[in-house]
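K.L.:
Heads up, there are several structures right after this.
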Structure 1
């Protein structure tokens, strides 16, 4: 299935956030790379015009996982944040990988932040990412 056919990505695309000012983070990069990973939401890290556009869509509140502000849309299926676990937002967005016209956090960076959180689901994802990357040509 193309990403644009996935219900969560259709919702994200409907927001028309300006390219170059966001990166899709969370576990969605695993799905974008074709890994067998179910996702229940999409986390977006935004800056500049994308963050300003997001502020027009809903109120920003403090994220429960850190000092970032977040905007929750579609009943929690889309979360737009102005930070990501202490990383430089500019650096994360600049290193984004384009897949089907959308910008995603690289898998290596995804494994890195999941290693810091070390939740059970993150540990399983880290192992899956390592296997995926080691099998890549």
Structure 2
């Protein structure tokens, strides 16, 4: 595991752990595959629903791309007070180093919409920074 960041926003914690997937990467073709596991913890006193996501993905060449859409991994999960939701997804970079950041749009049971920031986290092939 390469990186672990936690951000607390509006009583909702987002933690991310990233990993380099050497067995799926093709370095000769500049395809570096990473997974990231996100845990969203609802520390508020009401249920929230994760409605949408926005990601900004940047590689070491300075190339950026964005991903936006409904939910995560095909779901728009409800996260009860005191509970968490964890999922794993992935991305492919053209360099062995990069980063991701973004936000989720969530709706509280009270119908209030909130934006929860996803902290910047690194995607890095092991020992690339040594």
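Just so it is clear, none of the values below were taken in a lab; they were calculated from the coordinates. Computed from a predicted model, the values in this text were never measured in an experiment. Cβ atoms are built from the backbone, for glycine too; each structure is taken alone.
K.L.:
Work out which structure the value 12, 46, 36, 6, 0 belongs to, where P(r) over Cα pairs in 10 Å bins from 0, in percent was derived from one of 1, 2. Mind showing how you got there, number by number?
P.N.:
Values: 1: 12, 46, 36, 6, 0; 2: 13, 43, 29, 13, 2, 0.
This figure was derived from 1.
K.L.:
Quick check: 2.3 is what I get for distance in nm of label points 7 Å out along Cα→Cβ at positions 37 and 69, calculated from one of 1, 2. Which structure matches?
P.N.:
The correct label is 2.
K.L.:
Another one. Ranked on distance in nm of label points 7 Å out along Cα→Cβ at positions 45 and 109, which label among 1, 2 comes first with the largest value?
P.N.:
On the way: 1: 0.5; 2: 1.1.
Top value of distance in nm of label points 7 Å out along Cα→Cβ at positions 45 and 109 goes to structure 2.
K.L.:
Now a separate question. With helix-only ellipticity at 222 nm (-39500 (n - 2.57) for each DSSP H run of 4 or more, over all residues; to 500) derived from the coordinates and found to be -11000, which of 1, 2 does the value describe?
P.N.:
Details: 1: -11000; 2: 0.
Only structure 1 yields this read-out.
K.L.:
Out of 1, 2, which one gives 14.1 for mean count of other Cβ atoms within 10 Å over residues 13-20 as computed from the coordinates?
P.N.:
Values: 1: 14.1; 2: 19.5.
Answer by label: 1.
K.L.:
Out of 1, 2, which structure matches 23 when relative contact order in percent (Cα under 8 Å, 6 or more apart) is calculated? Write down the numbers at each step before the final one.
P.N.:
Details: 1: 23; 2: 30.
Source structure: 1.
K.L.:
Tell me which structure, out of 1, 2, gives 1.0 once distance in nm of label points 7 Å out along Cα→Cβ at positions 53 and 85 is calculated. Don't skip to the end; give the middle numbers.
P.N.:
Values: 1: 2.6; 2: 1.0.
Here the read-out was taken from 2.
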